[in-house]
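I've put the structures underneath this note.
What follows is calculated from the coordinates using simple rules that are stated; it is not laboratory data. Fair warning: this is a prediction, and the values are worked out from it, not measured in the lab. Cβ atoms are built from the backbone, for glycine too; each structure is taken alone.
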Structure I
Amino acid sequence: MSDLHALVRRFPHAGRLEAIVLRPARDAPAIEVDAVQAIAGRGLDGDRRALRATRSADGAKREVTLIQAEHLPLIAAWSGLAVIDPLQLRRNLVVSGLNLLAARSPFARAAAAPLVLRIGDAVRLELTGPCDPCSRMEAALGPGGYNAMRGHGGMTARILAGGWLRVGDAVRVEAVSDAGPGT
């Protein structure tokens, strides 16, 4: 293993799940919950992604959305707001203390073991790409809200192993080979 491969797998400490947000329907207000069941291959119980009877072409890549808690004050400042409520951004999981972008391996799967997020004891997510903002952010955050979120919209993920998520759960990055059986 090259030095760079080893560095990509090294994180100084675990992060923390700060908030869980569900979007019951497309234009319905988002709700914040303390705990939710993550369902592999579907999404979060009660979220509109998990409620769909059929999967869209990108469904497996976008079962869950995550955003960096540390980015909320930046988005607020760039939007001219004092604070941002995670409900406004409609991302499912708000994570602090861990660089989400770094939790996605920069190497092709064939070149290195992919990284996964382990949240709590059971849930494992594979980050699949950036979660770019949509035009609704302009209405949610005001003029310029879309641009305030560009580059800070978070990440999308698929659920590899389901289970319960709870606010306060530890969030760790692991290489698939380190994540246990069934990976």
Structure II
Amino acid sequence: MLITLLFILAGIILLFLLLALLIKKEFSLEKQAVINRPAREIFDYIKRIRNQEQYSVWVMKDPRIKIVYTGQDGAAGFRSAWESEDKNVGTGEQEIIHIKEGESMEVEIRFKKPFEATNRATTTVTAISETQSRLSTRFYGRSKFPMNIMNLFMDKLVGKDMQQNLENIKRNLEQ
């Protein structure tokens, strides 16, 4: 009986590893929202990382989160390092690595706990009219084998929170 159970367990692990071999290591997830505000106003809001305290579901999950800011907010090189006991928030930092003023911002996100990973997020604002704009966020990166199997579930793991962040920004700016 024990040997049968070990063979079943070994078979499940082997299947998991074979599946991970077939799945791409790269992932990309994008979400969008239309906001009834001029593009410049939206961009000026989202480029300031400190404003994430008002809309990021991950920051708001832990009222005791510790955040340390370094540099000039809204400029390349600005860093935000966080530490949380909440396993859904963890420990890490993000850094603005590129800004195309009025249009887009790219950040590198370095997760330390509960797992180590380095990914990127690009946020873009596109004017639809003088008073309406599209805000898009793309989260992308590369997962190491065998963790790349999680790429199959990326939308379920992160997508809902990404969309909620956009809806929170919309609510904050349209008030």
Supply the structure label, taken from I, II, corresponding to distance in nm of label points 7 Å out along Cα→Cβ at positions 114 and 146 with the calculated value 3.1.
-> I
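Once mean count of other Cβ atoms within 10 Å over residues 90-97 is calculated for all of I, II, which comes out largest? The partial results should precede the final answer.
Details: I: 22.2; II: 18.2.
Largest one: structure I.
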If Rg and Dmax of the Cα atoms in Å, for residues 26-97 alone comes out at 13.6, 38 when worked out from the coordinates, which of I, II was used?
-> II
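Among the shown structures I, II, from which was the value -8500 of helix-only ellipticity at 222 nm (-39500 (n - 2.57) for each DSSP H run of 4 or more, over all residues; to 500) calculated?
Details: I: -4000; II: -8500.
The value was obtained from structure II.
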Out of I, II, choose the structure whose coordinates give percent of Cα pairs over 21 Å apart equal to 54 when calculated.
-> II
Assuming 2.7 is distance in nm of label points 7 Å out along Cα→Cβ at positions 18 and 122 as calculated from a single structure, say which of I, II it is.
-> I
